[in-house]
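Derivation of every value follows stated rules applied to the coordinates shown; laboratory data play no part. Predicted model only: the values in this text are computed from it and were never measured. Cβ atoms are built from the backbone, for glycine too; each structure is taken alone.
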Structure 1
Amino acid sequence: MSLPSRQEAWGLLKQHTQGDGLLKHAQAVELAMRAYALKLGEDPELWGLAGLLHDFDYEAHPSAQEHPYFGSNVLRAAGYPEALIRAILSHAPYTGVERITPMEKALFAVDELCGFLVACALVQPGRCLSEVKVASVLKKLKDKHFARGVDREHIFSGARALEVDLGEHIAFVLQALQRSAASLGLGESAPTGSG
């Protein structure tokens, strides 16, 4: 069976997720996954769908007993590839599914980082990703009070698993998000006032 289209995956995401924050997070992780797939010579469509759908069941099934198991069963029934399902299962450390493939490692590595980069953008004067700098992100990672819901160890261990320097990893994902910042609601603000 061929890979479902992005439009079909978006429809599935919207069926299970209403919150704008989770929808934007799904898009951010999709962007980062597509960028890493291209960098590593992998399939950006498959990797992008893994990013887009990694948390699609989280809003309705947030417990460790249900997420991402519920979603994985839905994806399996809908004919999604097992490699994608396994990547989604492996992004949650408590599932015990070991991250082996590059896609699995990348999904884990970008998930928490995308959330952290969005938080960094939201405290900038213009609330734009273009204002976020790698040095500032590294500094904020040390501040336990900033974006305290983000698991820093996931960010650190994710970069190690990809065998990339943390600063390079941050810069790469940040650039991927900056290219589509407007679609995430974190682009340049339109000029205001009368002229």
Structure 2
Amino acid sequence: MFTGLIDDVGIVENAHDSAAGREVRVRCSYDDLSGGESIALNGACLTVREHGSGWFSAAAAGPTLERTTIAAWRAGDRVNLERALRLGDRLGGHIVQGHVDGVGVVESVAAAGDAVLVDVRVPHDVAELTVLHGSVTVDGVSLTVNALPAPDVVQLSLIEYTRGHTTLGALQPGARVHLEADLVGRYVQRLTAPWLALER
């Protein structure tokens, strides 16, 4: 479990196919990782395979590759990193599982005073779980939905701190981003589905 508050921005050193799937080695600031621990890379929860001071490797298997952009990662790419939540930590973002629901595409990026507004076209099943001023995870970052300007479009407002401490400050139209819908919305949808079906 994660919070969507980024610990570090890592740099992909290399990416290749292996028996474990698509394996990536990432340079980072961590020097106390443990083999087998969970870490979110752009919001996708992966397992640390090997590690050393300032680096680790992880692998994404078939189902993860189908739902993420990891297959396209190359050396030099920057990725948002977050280590798993520990009991007693502050929950400053929102409850994030590290299970990517789909990939969105940035439609526009526009300055608005001291913020930057980013419109992202999201898969319909993610849009159904998204509410105004609710939470959504974008490339691992916990964000508040600023507006819903069109069907299947979510608008985000990025403050200066977020732009400077995550990869989101470099977003441009056409960029593909990992999305995780709010966990609460997912359960509400599941619990209400039988009742909504009766009304049809």
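Supply the structure label, taken from 1, 2, corresponding to helix-only ellipticity at 222 nm (-39500 (n - 2.57) for each DSSP H run of 4 or more, over all residues; to 500) with the calculated value -18500. Derived from 1, not from the others.
For structures 1, 2, which has the highest computed value of FRET efficiency 1/(1 + (r/R0)^6) of positions 29 and 77 (r between Cβ atoms, R0 = 25 Å, to 0.05)?
Structure 2 comes out on top.
Given a value of 20 for relative contact order in percent (Cα under 8 Å, 6 or more apart), calculated from one of 1, 2, which structure does it belong to? Label of the source structure: 1.
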